[in-house]
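So, here's a batch of structures to check.
No lab work stands behind these numbers, since they all come straight from the coordinates. It should be emphasised that the depicted structure is a prediction, and the values quoted were computed from it without experimental measurement. Cβ atoms are built from the backbone, for glycine too; each structure is taken alone.
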Structure 1
């Protein structure tokens, strides 16, 4: 139940930069209206919104605020009259200010030990869950409601981290496993109500989540590691909306001419030059046959950093 993009309206959280910015760009290029929902826009995002004064609008949004999320949906309806595509894409990569190894109450953490919350999980997991609920509500209440003849789309951003684990980044892995599970649970919505819920699972993508954070870049070996580009991921996200299959790519083990099916509940792995449908059962995982863009080389530096903080008194408030 793929849908045409031209003339449709999309909400993209985190559209101020990175993968979500490139997805918003593709939507605009294909004739969609786009609500850029973010705390702020980087200069390149500001320029893009200015290029499409009638089709793009910025709505300042803190995705951890459910009131802001309500305002985001209202802005889409007020500006464009309807909502057809929703991408709760905003996310963070285990920053020190909300990090398992720097627990609430520690010097680097901004998680309040009395709040009962982790900011990373609010951004990476709770916000996509809530936006999915809100999108389904809007789609079912539309006139006419979503159906096979009036399809709608929700596109999430998970990660290859949702297929594995690592010692340095437990909250990030937990959040991405959660997104993958959420998407799979929503598979039946496509047949029941014409609502296709999918996700992409990128490898290491060159976005500000990396380039603005020297503490993360130190584990990258530029002469060896291969980046996935935001544009590659955005192309697959667009396919999740408008297509029923996508080429597997030049680096695919199945061959460049192979096709990857897309349907409700699909979780599509995106590496450098390769795309793969991640099966629910008996998934060997991307690490069984590593391909370019899967991982960075020098994670031992982060492991050593974590080991350095694990001393008597760790985690004590």
Structure 2
């Protein structure tokens, strides 16, 4: 079995010694090629090349950003490549191995993997020996002639603004810790416009919803973690269903406080409130804004957009887990 391992040398929670141990362990189980990512977009390029060359397995040691790039490389054909249609598109692509190495590791943890890279490697090695695979669906965002897949979440509005602010802090050399996200979110909330909602939600068979301040789009649950604490705004979302959404029509403390409590403590219950907009298991919907809104995908800030369409992509990948 031929496998390519993509290693992000800047991964938050690993060091060179840990990486060497993991590489030796994987190398003993498969015919392993190791590549380090060196720039933004490099993981996507390497993954597309691995698929075109017929690798059986694509392994990633890194955070959610590196995993997202890898997934997009596996699903998007390189120039001139033709992928025949299939009833099971996941079978046409290398199987994915995820080894968490970032600060949040939402995708890996949503798959049920341990948050520790060494323990996670033990799980995937067992999956390799037993041929244990899980087929998962993905989300896809489309805007201005561009598109990108996401593994666990996307968002427009306030949450994307927080991610933009944290990425700015990371650019100055600060780490993206849970405490930094919380502090940034609190500071940013005080400066957020709570009077003029800009977004409208539309979609096939979906009642139009206007006056939306922010929207969280999810492909699984949880949406994210605060340290070890899962945050579940859409607890019914899963890799085996369509996309879910939670939209907020109010951002005042009176409306927001009970929602925060519910998504932190009521793991199986949908948040409740007349100011909420909720969707479950939808194949497609669109958010349109009166003004450019911050937009994020799998925790990666992608600028400001006015219209984004979100689609479910069933049976997109096989994951060894």
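General remarks:
- Structure responsible for 1.31, with Cα Rg over 2.2 N^0.38 Å, for residues 185-248 alone calculated and labels 1, 2 on offer: 2
- For 22.4 (mean count of other Cβ atoms within 10 Å over residues 121-128, calculated) the corresponding structure among 1, 2: 1
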